[in-house]
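Quick note: the coordinates plus some simple rules give every number you see, no bench work behind them. Bear in mind that the values here come from a model prediction, so they are computed numbers and not experimental data.
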Structure P
Amino acid sequence: MKNRLWVSIHNVFRARYEHDCCDCTFLGKWHEYDLYHCPQNGFPTVVGRYGNAPSEYTSGLGLSIECLQVAQKRALARGLSLVSRAERERQHAER
């Protein structure tokens with residue numbers, strides 16, 4: 001039983017598709033998607049990868065695509081920023 005539980009937990013936290021961005025944070029799986037937060041050099045976004053080919057993903061913020069909404073919620077729950085560096089600096093300057 002212990003080994004089966006470990007395999008089950010391990011598979012939840014392991015991406016199923018290749019993702020070549022070392023800056024991304026894996027947020028888990030959701031349906032057929034591997035979800036990621038990408039800081040993207042100060043312009044953060046979320047990614048839903050659905051295959052190994054370079055083009056097999058969707059990304060963006062504020063979209064009505066359900067997997068990206070889930071990724072946004074998971075990113076925020078983990079304390080990952082979804083606000084651009086420029087926007088954070090602007091907000092800080094207004095204080």
Structure Q
Amino acid sequence: MSDQLRTKLVEFINSKAKSSGKTIPDNFDDDSPLITSGLLESLYLLELALLIEEEIGTSLDLTILDFTTEWNSINSIIDYVRVQIGDSGSKFRAES
């Protein structure tokens with residue numbers, strides 16, 4: 001599932017950047033900052049959370065989330081999801 005989640009994240013980021021009139025940098029990769037760079041506006045964070053919840057089939061506790069630290073890159077989002085759903089025997093790990 002991590003490849004599937006990564007693909008959905010990239011599509012989401014591209015869509016939101018485009019709708020905000022922003023351009024994805026040529027050197028953009030999975031560790032590029034999303035929030036602190038201004039590429040992904042805070043307006044879209046709840047929508048991103050809903051997308052992730054739909055993908056993993058479980059609710060996320062957003063009250064303990066520090067978006068700028070834990071969701072500032074594609075890799076940090078994927079790592080966050082792995083921790084939230086657990087690594088052992090998870091659907092996420094089984095399909096990654």
Structure R
Amino acid sequence: MTKWRYELPNRGIVEGELPEDEQEIAYLDFIHTLVKGNGLGTELLRIFEKAAIEAGAIYIQGIIGTFDDTDPEKLISFYKKNGYEVRYIDGDLPVIEKKL
């Protein structure tokens with residue numbers, strides 16, 4: 001896996017891991033936006049999805065966790081709206097997955 005990061009200065013960041021060789025899964029580590037509700041999270045997610053496809057990924061997976069006061073149910077709703085499914089629960093944290 002290759003660590004990957006994209007930043008929109010003073011707006012937001014997305015980080016993840018992209019596959020190498022024959023690997024099929026990219027891992028979304030986090031998306032952080034300075035302002036919520038303006039489409040920036042969706043924009044950063046699309047940028048990561050494009051990078052994952054270019055790296056040969058077939059799936060994206062990630063664990064939904066919050067580092068601020070964001071309601072986890074809102075995050076689940078955000079990912080579902082963007083085509084992700086909750087596949088299983090790892091401890092208390094939902095795991096999301098999308099086939100590209």
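So helix-only ellipticity at 222 nm (-39500 (n - 2.57) for each DSSP H run of 4 or more, over all residues; to 500), computed for just one structure, reads -15500; which one of P, Q, R is that?
Q
As an exercise: mean projected area of the Cα convex hull in nm², calculated from one structure in P, Q, R, equals 7.6. Which structure is it? Spell out each step's value before the answer.
Working: P: 7.6; Q: 5.8; R: 6.2.
Derived from P, not from the others.
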